[in-house]
1. Can you spot which of P, Q the value -10000 was calculated from, given it is helix-only ellipticity at 222 nm (-39500 (n - 2.57) for each DSSP H run of 4 or more, over all residues; to 500)?
2. To test your reading of the models, identify which of P, Q gives 3, 12, 14, 10, 7, 7, 12, 15, 13, 7, 2, 0 for P(r) over Cα pairs in 5 Å bins from 0, in percent when calculated.
3. A value of 8.4 was computed for mean count of other Cβ atoms within 10 Å over residues 39-46; which of P, Q is the source structure?
4. Can you say which of P, Q returns 47 when relative contact order in percent (Cα under 8 Å, 6 or more apart) is computed?
5. Taking 4.1 as the value of distance in nm of label points 7 Å out along Cα→Cβ at positions 15 and 47 derived from one of the structures shown (P, Q), identify that structure.
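Each reported figure results from applying straightforward, stated rules to the coordinates on display, with no laboratory input. These numbers come from a predicted model, not from an experiment. Cβ atoms are built from the backbone, for glycine too; each structure is taken alone.
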Structure P
Amino acid sequence: MAVRQLLLYRKNLGTLVEESGITSPSPLPNYLTAASPPPSEPRLRFCVSCGYWGHYRCQKCGDEYCSIKCGEWHREFRCGKV
């Protein structure tokens, strides 16, 4: 029964933090004070079709692909900007 309740009444992180009552700042890190700096390196770009290094971009949606074959596959099946 407990598993059923967990599956039926899912809560997102915002709801869990709100229900926990973490409102006052404390010296210990918590969900309200935790933050990470922006990345120092650019993000890795992978092909949306095969996962290899994406060297080209779709002109319609901006997804990366690695070859002409993967680009054709992307345009046919995955490109959401038709």
Structure Q
Amino acid sequence: MTHSLAVEWAKYNIRVNSISPGYMDTAMNEGEHLDEAKKIWFVRTPMARMGSKEELSGCVVLLASQAGSFMTGADLVVDGGTTLI
């Protein structure tokens, strides 16, 4: 979808990019009820941990700023290496 929209909207000077986060440490996964799932997530992630929201900030700033003004159709994968295995 990112690629398709990027091509369609480029003529209007609208950039379309996406961020694909991996397992992120958020309020949605707090508590003991997910302890077993977290063990699986850690095994599936080469960095053996979840990411933090601060680790997505740089991508957001890049895409929203002049630094990313020639980027369109990009997907920034921030997943601790999950997609590598």
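1. Q
2. P
3. Computed on structure P.
4. Q
5. Computed on structure P.
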